[in-house]
Structures are given as structure tokens and as C-alpha cells.
Structure P
Amino acid sequence: MIRKEKEIKVIYTLVLAIFAVFLAVPVLRLLTESFVGESGISIANYVEVVAGKGFLTALGNSVKVSLASALCSTVLAFLLAYTVQYTNLHKNFKKVIRTLAVLPMLLPTITYGFAIIYSFGKQGLLTRLLGGQPFEIYGFWGLMFGYVIYTLPISFMLILNTMGFIDKKFMVVSRVMGDHAFRTFWQTIIRPLAGTLAASLVQCFFLCFTDYGIPASVGGQYDVVATVLYNEMLGSVPNFQRGAVVAMMMLVPSILSIALLKFLERYNVRYNKISEIEFKKNYVRDGACAVASTLIILTVLAIFAVIFVVPFVEEWPYKTNFTLEHLMDVLNDQSLFGVYKNSIFVAVCTAFLGLFVTYGAALATARSKMGEKFKAVIDGIALVTNTIPGMVIGIAFMFIFSGTPLQNTFLLIIVCNVVHFFSTPYLMMKNSLSKLNNSWETTASLMGDTWIKTIVRIVTPNMFSTILEVFSYYFINAMVTVSAVIFIAGARTMVITTKIKELQYYTKFNEVFVLSLFILATNLAVKGVLGIMDYKRNGKKEK
């Protein structure tokens, strides 16, 4: 037991060291940089930014479009989740919804904007089919459309998961008590979901507010905080101190998000027992849900259909003959295909390193007898990394590691991804480890096994499904992220998403869509392979 606690403490110390060096120190340096002016330390930079032309307008634009998008995403996600959990529709239809609703997560957000341009632009694919442009794609509506597509999968998974833990027998009790349909709906579904729906609003708002990929493509003249930050740091006339100020001000939503999410935890309804019921036949409910869900899914898929069309025609929209020329051009261009190989390398390394870091952190909090205050530190890190913007981490890395051997290296990008996406994989690991038998390590120790051997031979095999989920999560997010890596990737270490941003300036959208297809195909392949591995493992267990 003593050995076990020593080993846990070593792991705990290593995890804290990683986040101290690659999160706390860079953010503190960023904070310091924001106060550095020509006359020394002062708040002059903050005054200059706030009083400067355009910042408050950009801030207001960000709040307005993010709030509208968060509301829309949460409502649409609720409809999809309700269709899956509370209707009598065929299970295969529900399975399709579960699969397709999260499909946008396999593509980078910067691609969403280009897909919107080529779908709803003046010569767009859907514009031609509809006979006219349905909305102005540059500015508020284009941003909102992109943000909703971006946040819908996250909101859907959050609401769907909570709906699965609502005890549905209370619907029967409500009906027996004589409640009308709306009251039953409100009391047995909406009220238990209140905390989750509010959390979805907070999470979606934060994701929209801090995203850079979508404004980079369809923002137009509608400035938001993310584009202001990018222009300050990497624009034609960079101003690092002003950029540091904007980055620190982007942390305000992070702090508010942390406070709100902690507050909303008290509204989570926990049932002692989950009862399943057979839903009453209601053809109106099921039909309405089926139509609504189909329209939502088809709209999302229709946006991305252009990715499969434009790169395979000679010149959209003037020469629409089928061709593989654009695909072959990318495959034969070493600079373009090279960034794809870079992305694969970064994603694989991120997945492995992230797996070890999250596993170690979860072991320290879920499988040790360390004090609750020590465990709360890692839980706090998870909460912070869940809400800190990727752009802020990237800029903080740029400040702290410029001029060091880590500058413009793959290692820096990999560590940045591990830190940025730590929260969700850690919670996956922690929840799974908490469900395992707590006496395994003690029993193994009494039998003479070392703690390491116990973890490798007993605990890890029982964590196989979660390990695959964590690997998949890190891999996919490393493939699609752009906000953080755009500030720390160099010419030699460029990945697909940063290359797409570069290609935008040269209007090489065929190459953009081909590279986006590479990302989608790779992520689908990885999810497919990991899914087969998990299925085979569980199949053997069942036998």
C-alpha cells in the first residue's frame, strides 16, 4: 500500500508539473505581457484597447451572435435528443441520428465557413438548387449558421447523455395524477434537464465566442473578438501587447463559464434508480419529431455536400465535368501532402501522450487515498482547460517559448493539444476508473504483485473501451484544431488546418476541400478501426 501511494504521488507530481510548465506559467506570462507598456508596467494597454476603435463593437458582435447561436443549438439539440430518447421511432432511425448529428466534429471549423460560401454564395451549390441566395453569408447570419453547425454536436451529446439518466417512470406517475400533456412534459423532462440545458447554453456560447475558424472564412466586415485577436498578433502590423490584452479579456468568458458551470451543478437531478417504460403510441409526436430531426440532419449534411462536389469538377460553377485532377494535384504536391503527414504524426503523438497524461491524472483522483484537496487541484485543472480558449493557450505558448529550443517544434504542438483538450478525456477516465472495484489493488498487493503490474494486468484491460474513446477524442481534436496551433506552427511543422488558412489567402479552395476530405476520411477510418477493436474485445468478453 505504501508503494502504491508513493507511485501515485509521483504520477500526481508529474501531471501537476506538466500543467504548471505548459499552462500556468504561459498564462501568467501572457498576463504580465498585457501590462507591459512603453513606460513600464501600467494599465495603458487595457485603456488603449477598450477605448480603441472597433473593440467594443467586436465584443458586442461576439456576444450577440454567440448568444443567438447557443440558443438555436440548444433547441435543435434538444429536439434531436428527444427524438432518440422519448419516441417510438425505429431504433435504426435513432441510430442514424446519433451518428450523423456528431459528424461535423470530424471536420475543422474553418472548413465550415468555406462550405457555407460554396453552398449559399451567389454561385453556391444550394443557391443554384434553391433558385436564389437564402441569406447573406458574410456577417451575422453566416457566422450564426456556422456556429450552430459547430456547437450542435456538443450540445446534442450533453443533452442526450443526461436524458438517458432521467427516470421515465415519473411520466406515468404524472399521467396517473391527471396532469395534462404539457405539464407532464415540463415536470418530467424539462425540469430535470434544466441544469443541463443551461450548461449547454453556457458551453455553446463559450465555444462560439472563442472560435476563430468560422469568422476567418465568413466573418466578412462583421468583426468579432477572435478576429481582432488574430489581427493584433499576426496581422500586417502586429502589436503583441495589445494582443495580450485582448487574449486576457477573452478569459473573462472562461471565468464566467467556470462559475456558472459550478453553480449549475446543484440543479442536476440524480435518481436512485433509472426505470425504463414503454412509451404510449403517439403518431403526431413521432411524426413531428421524425420530420424535424430529418430536416435538421439533412440541412447539416447539405452544407457539407459541397465538399464532395467542388474538388471533383473542373472549375466550379462554370465547368462541372468530373475530374480527379485536383485530388492528384494535392497528392503530387509534396508541400500539401506533407502537411497531411504532419497532421497524422501530431494526432497520433497527441493521442498517445494525452492518453498517458489523462490516465495518470485519473488514477491519482479515482484510485488513490490522497486528500480531497489534492484531488481537487486536478479537477480544477480539468475545469480550467475546459473553458480556456485555444487562441489564448496558443498565444501564451508563443510568448513563453519563442526563442527556446521548443519554438516551431512538433513537441510544442503536441503538448499544446494535450493541455487544450485535457478536460473531457480526463473526466472519461475518472468516471470509468471510479466504477471499478476499489479492492483490486489491495488484493493484488497482498498476493505480492506490484502496483504497476496490477494496473497493467488488471485495471487497464477493464478500461479498454474508455482508453479507445480517449485515444479517439485526442486524435480527432488534434486533426481538426486550428485556434491554438495557428500561433505556434512553423513552416516545417505546419498541419492541415494551418495550411488551409494559408490557402485561403490564395483562394485555392479546391485544395482546401481536398485537404478537408483527407481529415474527414482519416477521422472516420480511425473511429471505424477503434470501433472494430472495441467490438471484438467486448465480443470475446461475452463469449
Structure Q
Amino acid sequence: MSQDILINWAPQETRVAVVEQGAVQEVHLERTLERGLVGNIYLGKVSRVLPGMQSAFIDIGLDRAAFLHVADLMPNIAAKHAAPRDKAPMPPAESAGDASNGRNNRVLAPDPVQPIERQIFEGQALMVQVLKDPIGTKGARLTAQISIAGRLLVFLPQDNHIGVSQKIPPAQRESLRQRVMGLAAPKDGSATGGFILRTNAEDASDEELAEDIAYLRKTWQRIKEAGSRQPPASLLHEDLNLMQRVLRDLVSAQTQSIRIDSKEQFGLLQTFAAEFMPDTAKKLQLYTGERPIFDLFNIDEDIVRALSRRVDLKSGGYLVIDQTEALTTVDVNTGGFVGARNFDDTVFRTNLEAAQAIARQLRLRNLGGIVIVDFIDMVREDHRDAVLTEFRKQLARDRVKTMTGGFSQLGLLEMTRKRTRESLAHMLSEVCPACSGKGVVKTARSVCYDILREILREARAFNPREFRVVASAQVVELFLDEESQHLAGLSDFIGKPISLQAEGSMTQEQYDIVLL
């Protein structure tokens, strides 16, 4: 299926849209002030060794020193790979971090071979890579095992291990491993580093694998040269920005064009592509139209719709998508679609259209984890099979790994989609301060009754001259109108006046009772 990639660049934010058949399928965002450090390689300086914690603080030029544990030093990592084959840890599977550093699922080494104080010392220069970004008061988490992610492979320059993603079927792993070993082996037989095959290398040709190997080795050579020139606490290698990752990860044989609306960034991308991905360079185009590039396919409108629960179908039916911490649910409804023949046909046509829309929404919203789809109940077995076949066909276009089961006894369809990054909703929105993410708030009347009970409780414990209720305008208005009799009755019962004050900054559920 033909594909177009649009890149909208601004100093504060880069946005990428993947368009297929005139409709946006994926949206990727990267903000300048929120860009992470994961994958970056530094020449660090050991500032402090902590034997009691078997850890060390490393100065990499940030505000806070970074943290290195003894299990992330190369001797211990090498010992892990040297373990007996039947007891060795499984090679790391491709995870959400595979596209950035390829090690997020790596099993930590067992008991350290040597204490950390015997391996490093204060003032030592040490090449390290960021595993986790700084969070709160904690510095970045580091590893001494360097890995560089390519399009098909992850390069481990300090290791000779050849691993294969666990997402690749077992029957293909050994043949792929042998192919990479043959392509990576030098003529003189010297050690050249290890590789991990990523999931998208499953169907790669030898030419594509060889090209990725050359790119990764060239990148490592540059990092080593920078490490020999730069002083400690220097950045040696920064992980690719979003535009470069687009060329590495998103471009395929089906990509017709890659259009970008910045002349400066277009030149930089051309240089990058010419050196590392010559075939991709021919697809780059500078967009010079008067309309904003995202307006070509109404992408901004699709992004706004992707933040709502409801998705309307062309037939008149609609989807309701609810994303929770545990799973995502999708409910299919006929809505205004009444069909033309009979009820079974109406349901079948709605479910077929929904199968296509759901697959698109999963990509567009980048929903991961467990997904439960509640299609409209179908009586006929052939209808269920046809809907399931269409759904799997649409999911096959997704670059992200998906697994789909059949219909359960309750008519629900269960599936999983690998998490690769935060969902679009989590990136663009935050928890509502009024409802704290519940999606509902108490009615104004419920809040009024909460206030009345609280005043009665306070009156039994204290003896103020007056009670003042500070609440939202909706609550105060209800007290002055429909609930005025109850408020007056409570005032008479406790023998104290109760005054009201509206506060515009308060949400409907918020209130305060002031004792005067």
C-alpha cells in the first residue's frame, strides 16, 4: 500500500504524520524541551564510588550526577553471556525501548564478578550510555554496555553475542543468526562486536542487513574517535532525532515521498540520508506550498478527533474507545445506520467497517497493551469469520507487533498490541483537575448535602460566631435557590448564621468551610 510521510518542523516541536490512501494512520511527536536522554552516549567521569551500594555516581555534564550500578559494568555483562548455554539468559526481546537502545528488557547480571571499587575509581574516564532519564531528584541511570540501534539491528560493539528478537518465530531465529554471523564476520576473523536482530529484520534481505551493519559500524567508529578527543563529561553521541528516526524506522518500499516544510531541516536530512540511506534520499521533498503541510490531509482535525472517546463511522455507526491503565476497550454500535435488507446484514456491514476503523485508531492513537473489542453480536458463523479475517488483514499493515485471538463465548475479541511509546492522548493531554481522571464529578446538589453534613459536624466540635461556605458558583447558586430552605433550617438548628461566598477558581466538587 502506497505511503506518504509528512514532517512539520518548528523550533519547539516536530510532528510526523504517516498517510496511507489519503488518510493519516500514525502521528509521531517530539518536543524540544521534553526530549529524553535515553540512548545518548557520554564520556563520563567517575565522581564517587559507593561500595556499600555497589554503585557509582558519574558526571556526564548534567545538573545531577548519573547513577551506575555494578551489574551494568562490562565484566559482569560479559559473564552473563559466558554462562552455560542451558542456563544463559534469553537474548533480549524487542521492547518499547528497542528502537532507541535495544536493552530495556535485558536481564541484569547475577552476583558481581568483582566489587565495583575494584573495577572503577574516582576520577576515571568511562564511556557510558543512558538507560533511563532523570526523574525527580534522581539522576539518569547508566550502563557501560554501549548499544547502537539501526533499522534492522542493534549493534553491541563491546560484545560478540548474536541475539534475535523473541518476537521472531523460533523456526527462523537460527537461520537469521547464521546469516548475520556470515555478513558481520571480517575476513581476518577478528572480533567485530555483537548484534541483536530486531523484529522488522524478519524478512530483510542480505543487502539490507549488510547496509545496516555498515551504518552501525561507521557510527561506532565516530563515537570512538570523539571519545579520544573530547574531555570527560562530554556528549559523544546523541540518539537520532525524530526526523532521522523516521528515515531509519518508518520508510519502506511502499513509501512514495517524504515531504518536509523546513528548508534547513530538509538539507540536514538530505545529508544524513545520502551518507547512511542513499535509497531513501531520493524520496525526500521540500514542501513549499502556501497551506500548512498538515492541512493537506486535515491531520490536525484527525488529531483532535483522536483525543475523543467517540469515533463516527461513515455508515452512521460509531465506536466508543476507553483507555484505562489495565486495558483499552472498544465498543461498536450501529448508531444511525439502519441498513437496507435485514438486521443480520446491517450488523455484519457495521462490524466490517468497524474492523477497518479500529485498526486505524489503534495506530493513530498508538494504543498498546491489552485491547478488548466488543463487536455487535453476530448470529452467523461465516459473518464472524469474515469480520475476524478483515480485522487481522487490517492489523497486518501495522508496524507494531499485534496478536489477535478469536471471539470468546461472550462475543468479545481479545488482542494485544506492543507498547512502543506513550499513547497520543497521554502525550497531548493530562488528567482533568476537576474530576482527577474519573471522567465524572459530583452533582452540585450532592456537594450541597456534603457541605450541610460538614457544617453540622463542625458545629458539634467548635463554637464559632459564624460559618462561611466558600464554594463554586454552581453550588452557591443552588444554596440561594432550591436548597435555601435546607440551609436556613440547619442555621436555625445549630443557632449560628451561615454565609455564602462564590469562588470562581474552585471546581464543582471543591469547597471550604471557614469558622469566623
Work out which structure the value -23000 belongs to, where helix-only ellipticity at 222 nm (-39500 (n - 2.57) for each DSSP H run of 4 or more, over all residues; to 500) was derived from one of P, Q. P
For distance in nm of label points 7 Å out along Cα→Cβ at positions 193 and 385 computed as 5.1, the structure of P, Q it came from: Q
Origin of the value 3.6, where distance in nm of label points 7 Å out along Cα→Cβ at positions 305 and 393 was derived from one of P, Q: P
Re relative contact order in percent (Cα under 8 Å, 6 or more apart): value 22 computed from one entry in P, Q; matching entry is structure P
For percent of Cα pairs over 38 Å apart, structure among P, Q ranking highest is Q
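All of the numbers you see were taken from the coordinates with simple rules; none came from a lab. This is a predicted model, so every value here is computed, not measured. Cβ atoms are built from the backbone, for glycine too; each structure is taken alone.
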